Structure P
Amino acid sequence: MTASGLDAPLAGNLQLGERLDARLRIEADGSITALTGKVELGQGIHAALAQIVADELDVPFDRVRVAPVDTSSSPNEGTTAASRSIEESGAALRQVAAEVRQALLESAAAELGVPIGELSVDAGVISAPDGRSIRYASLAGIDLTRPVTGQVKPKPARLRSLIGRSAPRRDLVAKVTGKPSYVQDLEIPGMVHARVVRPPSYGAELRSVEVDALSAMPGVVQVVCDGNFLAVIAEQERQAIAALTRARRTSVWDTGRSEPLKVDPRALLEMSSETALVEQRSDGAGPSGRVTSLEAEYSRQHIAHAAVGPSCAVAVLDDGGYTVWTHSQGIFELRHELANVLGMPSENVRVIHMEGAGCYGHNGADDAALDAALLARSVPGRAVRVQWARDDEFAWEPFGPAQVVRLSAGLDERGAIVDWQHDGWSPGHDGRPAEDRPAEESALLAAHDLAVRRRRPRPRSRLEANGGRRNAIPLYVFPNYRIVDHYVAEAAVRVSALRSLGAHLNVFAIESFMDEIATATGADPIELRLRYLVDARARAVVEAVADRARATPFQTGDGDHVRGRGIGFARYKNHAAYAAAMVEVDVGTEVTVKRAWGAIDAGMVVSREGLVNQAEGGITQAVSWALYEAVQADGSRIATRGWNT
């Protein structure tokens with residue numbers, strides 16, 4: 001992100017009047033505890049936030065701890081999504097750290113009898129010119145209940161020492177050595193284990209269940225049946241799995257009203273949609289001479305999040321309140337919807353974040369949290385662990401929505417692009433829990449199965465930055481363009497946010513169409529892009545990645561294989577980081593990616609390693625999406641139940 005994002009007078013999501021101690025604490029040993037509302041998803045954000053705080057306070061990186069995110073103690077910074085953690089929480093923490101540093105200097109100046117301007121700070125030690133010094137630990141009792149003012153300027157870039165370097169990820173050692181790290185690993189004394197028996201297909205209704213036979217199985221503590229919500233609770237996990245297996249085999253479901261699932265993306269073109277003009281531009285002067293029209297259609301199917309670890313949550317009901325451990329990306333929003341479904345004030349629900357094993361987007365984490373809370377009320381005082389099975393994760397999580405994009409371009413006699421038309425069809429891309437959702441609605445899966453059902457809200461996000469419109473407006477400067485959104489309100493399957501939202505297909509379509517125009521006009525694909533890019537930073541990443549690729553010798557295909565290279569460019573949400581990528585592919589009976597290059601301009605980089613990891617992960621995931629991944633259906637049933645399908 002740009003440096004200006006961290007230099008705002010009241011940075012990030014800070015509010016005037018918010019107290020400093022809501023974001024930072026100085027511990028008795030002089031270490032620093034930072035409080036954030038942004039959760040760690042494996043993206044390394046907590047390490048980056050620690051870098052920002054350590055740099056601003058002049059303390060070693062290993063002296064800064066980022067507290068676990070908890071609705072009882074953390075600032076509410078909304079959902080951890082859309083790559084906003086640095087620009088929101090990072091900016092806020094930097095501003096707070098600057099004000100805390102100033103408060104420490106004021107206290108030290110008074111104690112040492114030295115003007116603030118004569119003091120220096122190094123490794124958490126404030127020193128006077130005569131050699132006297134005070135450690136942060138000695139000032140740990142300083143009053144930080146004072147409000148944030150926004151009047152203290154953070155350090156200028158030239159004085160930063162940690163920003164831009166690669167800081168060690170403290171979480172990685174445990175993960176790579178197999179130590180308990182995730183919510184799936186959480187153990188609480190007296191904890192019981194539960195499994196939810198999901199319907200065989202969308203729209204199925206539970207008709208009968210052998211409650212007595214299931215209750216008599218070894219270790220079974222409780223069989224819970226509430227409408228279509230069926231679950232078993234047992235002392236041990238293996239006992240819960242055995243009961244789940246029997247319940248799946250013996251329970252009777254009515255699937256007669258279930259209709260075939262329309263998962264083919266082109267079905268969107270036949271569904272009811274709300275059409276809106278996103279943006280248009282005209283230079284007022286029509287093209288002179290003959291105009292040739294070029295058209296193309298691009299689509300993507302529904303894509304599963306396919307998290308490495310299936311969703312899991314632990315909940316306990318004690319003293320009239322719930323505590324829930326979850327890998328949700330939005331614990332405050334989740335708390336609101338849990339409270340709605342459970343019929344109690346939000347203050348009676350505490351949600352604590354723990355990492356899950358990998359997901360960018362809205363998978364089953366929030367749903368598992370409701371499962372656990374619903375079952376915890378059947379065994380008050382005992383923690384209930386709900387672990388989804390792999391096939392349930394694939395069948396019942398919200399998918400990344402299918403999309404269709406139709407593009408057309410008008411080319412004049414010289415092959416110049418004189419007109420551009422973009423039409424996109426997509427459901428909403430945000431079915432997450434929300435704090436403003438009414439009590440009669442819920443985004444959570446089990447809420448739609450209870451005897452007293454909550455209405456399923458339709459997916460949100462028609463805004464360009466947050467849904468199917470994201471990156472639909474090209475950054476290429478054309479004299480005339482028109483961008484139209486066709487919002488499909490009712491998706492055939494359950495959908496929600498998946499990494500990059502609508503930008504995935506919009507960028508793929510725009511960049512593929514630029515290549516088709518290059519082919520039709522005989523232009524070089526790189527030169528064609530540069531011809532219509534006026535933003536210097538955009539041009540720089542395209543040129544950089546092209547130069548890097550050209551420096552690597554090109555290999556020809558073997559036998560009947562064809563080897564080629566392709567390029568793509570985008571700016572995230574059209575206002576954040578710039579990126580360009582090139583890949584070398586081998587085309588035979590299959591398409592194989594042999595090499596990939598990337599160039600990124602993200603403004604001020606906090607953690608270089610973090611940025612590289614994000615880019616490499618993005619390239620890998622994009623290749624997988626483009627070549628392999630798609631959710632399949634068999635009639636009314638999701639047929640994709642694991643990575644092999």
Structure Q
Amino acid sequence: MKPSKLNVITCAAILICVSLLASTVGAEEKNPYMGAPVQMGKAPNGAITRQKLLDGIEKVGWIKPTIEEPAKGVWVFGGYGFAPIAVIDGNEGLIVIDTGDSKHDGENLLKAVRTVSKKPVKAIIYGHSHTTFGAGVFAEGNKDVMIIGHPNLNAVVEQNVKGGGAPAFFPELGPYLTARAAIQFNAFLPDKGPDAWVTPMVLAAPDMAFLPVNTPVEDGQEMTVAGVKMQFFTKYGSDDKVHTTVWLPERKIVFTTLLWQGPPQLYSLRGDLFRDPREWIAGLKFTRDLEPEVLVSLFARPVVGKEEVRKRLEGYMDGASFVMDQTLRGILAGKGPDELRHFVQFPEYLDEVPNNLQSYGEISSYPPAIFYKAVGWYDNDAADLKPIAPIDVARRIVPLMGGRDKVLAAARAALDKKEYAWAAQLVNYLYRLNPQDKEVRKVKADALRQMAYVSTGSNDRSHLMSQALALEGKVTLPRLAPPALDAIKASPSSFVDYFRVRIDPSKSAETDKFIRFEFDGGKAVGLHVRQAVAEFVAKPDKYHREPDMTLRMSGETWAKLYLSQVTPEDLIKSGDLKTTGDAEETAQLLNLFDRYKPEKAVVIPPSAWAHR
């Protein structure tokens with residue numbers, strides 16, 4: 001009998017699924033979070049961590065300030081700040097590529113630069129928008145310094161600095177993502193001891209010396225800068241969409257932000273905009289095809305030698321391609337996001353590529369992000385379509401497992417067997433039921449700490465260890481990091497828009513009021529509160545309805561109100577907030593919106609991401 005097309009397709013699908021099932025068998029045996037044997041070591045600051053990380057990190061990064069000269073007259077300064085900078089000795093002066101993540105970084109880096117050259121800085125090139133805040137230091141008061149960068153870089157920097165916090169798909173979530181960024185960048189970990197950070201990235205005091213781009217460049221544009229012939233490429237990005245690659249065609253030297261100390265971070269644990277692996281891979285291919293003889297990475301150690309550069313770029317590119325392609329392969333075989341994180345694991349040869357060391361993020365975090373972008377949250381298992389709430393799962397499953405004491409005992413037994421991830425999952429059922437249970441908190445903290453010790457990714461370690469320390473009462477982790485007062489003051493209208501998401505439907509259910517806000521300079525916007533929704537009105541003069549009341553205040557007054565530093569009643573009483581409506585009703589309307597709770601919030605401007 002001739003098989004039907006449907007039968008052939010079905011058989012093929014079964015074979016694929018069987019093949020993938022076989023490839024995941026024994027995955028737990030390789031999982032360090034579930035007892036797989038790993039060699040542990042101790043970092044110079046006493047941090048307990050994987051020896052693999054300690055052995056590999058200095059091949060691609062710096063753990064102390066270092067000056068390298070991969071080509072004559074080209075210096076790389078690593079370990080002085082969040083990211084390295086490069087300096088080119090031009091005929092007419094120095095050309096600096098990237099300037100540090102803060103003014104403080106810039107000051108440290110300039111001191112280091114002055115140990116190799118006393119020439120003035122004639123040009124600054126931004127390879128990346130995150131490392132632009134030391135520029136004013138390098139300019140040394142010279143207003144004629146050429147500032148080269150992507151045509152959209154100024155707008156991106158302005159948005160990041162004046163927005164609601166860390167870059168977000170919904171800027172209203174900036175305060176939430178900024179708080180997570182503080183955790184990611186080791187703000188709550190000690191400097192020394194077993195629980196300390198291993199990769200020294202931490203939030204520092206907010207200080208900026210940004211200089212806007214005054215010489216934007218297009219993709220492929222050629223230019224002679226300080227006597228050096230250059231070509232610029234702006235088509236491809238990494239985590240940043242305003243990336244600029246610098247190519248010295250006469251010397252075959254490329255400067256790029258596409259090669260990192262770890263695999264392309266396709267998802268950041270703090271939460272961020274989707275990073276398309278296809279764009280990153282295309283940029284790596286383009287860089288390889290330039291056939292550079294020296295590669296200066298603005299996030300990792302330089303690579304020297306045509307063959308070594310090609311080999312390193314291809315190994316790195318293949319690592320990114322492997323993560324993307326195997327994630328898509330797994331999706332085609334019916335795997336959901338939780339299965340994919342275990343399915344996609346580097347084969348040994350890719351794991352041995354120096355820049356594929358999972359020192360920043362770990363690739364297990366990336367497949368779920370690709371899945372959600374490509375497919376959405378639903379994993380195609382109808383049993384997961386209408387899940388009960390996590391708290392209700394805990395209420396039902398703990399009795400089935402024999403009650404609190406037996407679950408706690410099982411979690412401790414898992415810890416003894418070094419099955420840290422299983423211990424954390426077990427104890428989390430109890431934690432949901434009673435987060436103040438001291439024994440439960442201790443077991444959960446123990447599990448998270450041991451997971452932190454065996455992790456190689458600084459992102460993973462910082463989240464695991466920070467939460468362990470919080471469970472022990474040693475630190476307090478913020479839920480929100482509201483924007484700085486000056487950011488709100490500079491753009492009050494934007495934050496009236498963001499304010500709408502704080503409406504409490506339980507309080508506003510009977511409300512139908514249109515509020516007009518007027519700020520310094522006559523700028524006016526509005527909020528129309530219609531029961532459970534507050535509509536932002538950018539042009540209230542053209543709105544179909546007259547305002548029920550008009551509120552007049554300065555940008556600073558609005559910032560204080562937005563940050564819950566003062567109450568509406570206090571502002572009305574002091575005269576800082578003037579209203580055309582009834583004062584009591586005005587206060588009631590503003591109180592329909594959630595207030596920040598100071599004990600759960602910390603102000604950390606997004607520009608403060610820096611290296612300790």
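We did not get these values from a lab; they are worked out from the coordinates using the rules stated. Note that this is a predicted model, so its numbers are computed, not measured. Cβ atoms are built from the backbone, for glycine too; each structure is taken alone.
Distance in nm of label points 7 Å out along Cα→Cβ at positions 186 and 234 was computed and gave 3.4; which structure, P, Q, did it come from?
Q
For the read-out helix-only ellipticity at 222 nm (-39500 (n - 2.57) for each DSSP H run of 4 or more, over all residues; to 500), a value of -11500 was computed from one structure; give its label from P, Q.
Q
The value 24 for percent of Cα pairs over 27 Å apart, for residues 250-385 alone was derived from one model only; which of P, Q is it?
Q
Between structures P, Q, where is mean count of other Cβ atoms within 10 Å over residues 34-41 highest?
Max of mean count of other Cβ atoms within 10 Å over residues 34-41: P.
Taking FRET efficiency 1/(1 + (r/R0)^6) of positions 98 and 498 (r between Cβ atoms, R0 = 41 Å, to 0.05) as the criterion, which structure among P, Q has the greatest value? Please list the in-between numbers first.
Details: P: 0.65; Q: 0.85.
With respect to FRET efficiency 1/(1 + (r/R0)^6) of positions 98 and 498 (r between Cβ atoms, R0 = 41 Å, to 0.05), the highest-scoring structure among P, Q is Q.
When mean count of other Cβ atoms within 10 Å over residues 74-81 is computed for each of P, Q, which one produces 20.6? Spell out each step's value before the answer.
Numbers: P: 20.6; Q: 23.5.
This value belongs to structure P.
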